[in-house]
Structure P
């Protein structure tokens, strides 16, 4: 049976095809009369996958890994024979400002005729692309762009869109939980947020979470630099004057790297502990020994390349080895998110085909992804049926100089891994409301 051969080929790729192997072997029904049939008209043309990410400017620090992770997934699937005997071809477009991003998205859908879409990092873009994808009937998995409003306000009953990154506000709550875990006696907290959707939502949640988890702490300074700021001296000098115990830096991509290096040159971290919500979402080679030892370094509440430890999780080790072999660097958070987003589409296609014996349309694939759960390099991931939001247990760690690495990494003996039930609100509930109402 042709389909069965395809599944076996994909499974036999080994640990690189973690999702295909585990999901098809453990979850799909065994061979039936339906799975033995084939569609009357079997498509032979390549599957076209649209990829869209930040390719220029400071955002490329996390945008480039997104593209590389998706391309590794495509390579893995194609080397196993393709998707139902069809090779995957990619169409790559830039994610930039809202209007241009939407224009490129529509071009992929209406001119390039892509079958599926994986991409998007910024929340200002996903809240526009989401309704557009629903209108066009294009199955789109957003890698990030994690604003709550996408599935609460813009598309409360999604049919064609999904999101793989944990919700942005989970990032903020996990960060404050980490401060309580490592520095529970903190008294003076300062924060620097990007003046964008991510920063505004993060600020709201940090404020609520500090009141709940660190009631004796005082917020002594809040700064709002615009995205892609190049000179943070006005904020750094203000921080020096306020003398906080801890600084929460919610800047993302290249902005965080620029900020911490400038702050280091001002000797800010002599007496101030650095806490980042997003910093270690960037590939590890972007960091040098000027990153203060023991800093709390979040990975956007999703994935860090050394966690789970390679010795205890072969899937993560194999993913990192394959990524390094292809790109000569280790992956950032968005590489893993894009990798498993691409595999989620493949699994949805295969599941639907085995159930019906027909090559599925977008609606059928979408229904197959609803409720889908599988093992990813960073742990188990589940796409909720109610709102198509993926959820996972978010880890957070502290920077340390370890033998064998040319850059600071998480201390593997000191990682805080939080159960998703403790930090992820249920569908349709905003984080600030959930914090207020939870015990």
Structure Q
């Protein structure tokens, strides 16, 4: 039976916290998945007595150390611009002192920016009044810290319900929502325990559930798993990915661990000395690093599992044959020979991949259906096939490997030469 969660006039209702049938919901923002939900424009933070002078020097291209030596001001974040899409995990990555933790605190104005804009769902946070900013922090941006930040004298369920209590939601209603969040992180039977009675991993799950309970448009996670033991950290990463698969939340995740970044991040922004050096998917950063600094992050990482067929494939320029599987083979023999292609990729009119042929198999098949000319043991791979799997397949193939999308349509081909080149580059690195 769905719980009764009727809100009285004047109650502050977390956006999406209640569904049409009255049940608790952790629905994300109404912004469409893939659309920019958070935009940062020329954001800077200067710590020190004369930020205006430091900003002017920054604009002239003066370096961080020189600015500090001349003005006594420390440039923590330097003219950062980026966009975060609804439904993605955007990882901000960097070494200690790179400015990543300062940047995430600028997003919700826990630290006041020296200059620039933070636009959330079309609204600039920088000029907001204190009450407006308070509402944003309560309803739009939740934060999970490395230190858990749980209230030690409150039970698990009380900790999770705390944000809803601050938002003014009535007790029965907030505990319904809090229990739903607790179930989502797998701790439904622990609601009456105190934080001190939980392991570190469990405490961080409670922190995550507390953030989810207010149903934020954007979830900020500042090195949330860094203090955990390696095994628990691994489990929490998997838990986050499981939740993300179910709910597609918008998450800005701060990390100094490249393995963690490439595991959970849809896109990664790499910072150095307060500057955002490059933004891209793991595959983009691996294949086209902006500089040696970015490249060095991946030096000791087995990146082959992050290089997918989708990032290595090319379109079929020669040898694409569109026909039904029952079409006589000899009808396409001359077409394939004239194309100069070593093999042909057969698709029906809807683009569905059917099989691969060569001039020799078409000739042998003659007037019989073209399906009888298909090469045996020459199967297509999915766009998510990684480099290791492709390398194993390439060892048994003489021709470019066909790649299909989730609908079974031919998306492109990956040449054996490309696969070999990528493997050699990985070994050289």
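Structure notes:
- Structures P, Q were shown, and percent of Cα pairs over 31 Å apart at 38 was computed from P.
- Which entry (P, Q) yields the derived value 26, 18, 15 for semi-axes √(5λ) of the Cα gyration tensor in Å, for residues 173-324 alone: P
- Structure (P, Q) behind the derived value 19 of relative contact order in percent (Cα under 8 Å, 6 or more apart): P
- Highest-scoring label, criterion being mean projected area of the Cα convex hull in nm², for residues 61-156 alone, among P, Q: Q
- helix-only ellipticity at 222 nm (-39500 (n - 2.57) for each DSSP H run of 4 or more, over all residues; to 500) from the coordinates reads -13000; which among P, Q: P
- Looking at FRET efficiency 1/(1 + (r/R0)^6) of positions 141 and 317 (r between Cβ atoms, R0 = 30 Å, to 0.05) for structures P, Q, the greatest value goes to P.
- Answer label among P, Q for the case where FRET efficiency 1/(1 + (r/R0)^6) of positions 109 and 397 (r between Cβ atoms, R0 = 35 Å, to 0.05), calculated from the coordinates, equals 0.35: P
- The greatest value of distance in nm of label points 7 Å out along Cα→Cβ at positions 69 and 301 among structures P, Q is that of Q.
Here, each number is a calculation from the coordinates, and none is a lab measurement. No experiment lies behind these values; they were computed from the predicted model shown. Cβ atoms are built from the backbone, for glycine too; each structure is taken alone.
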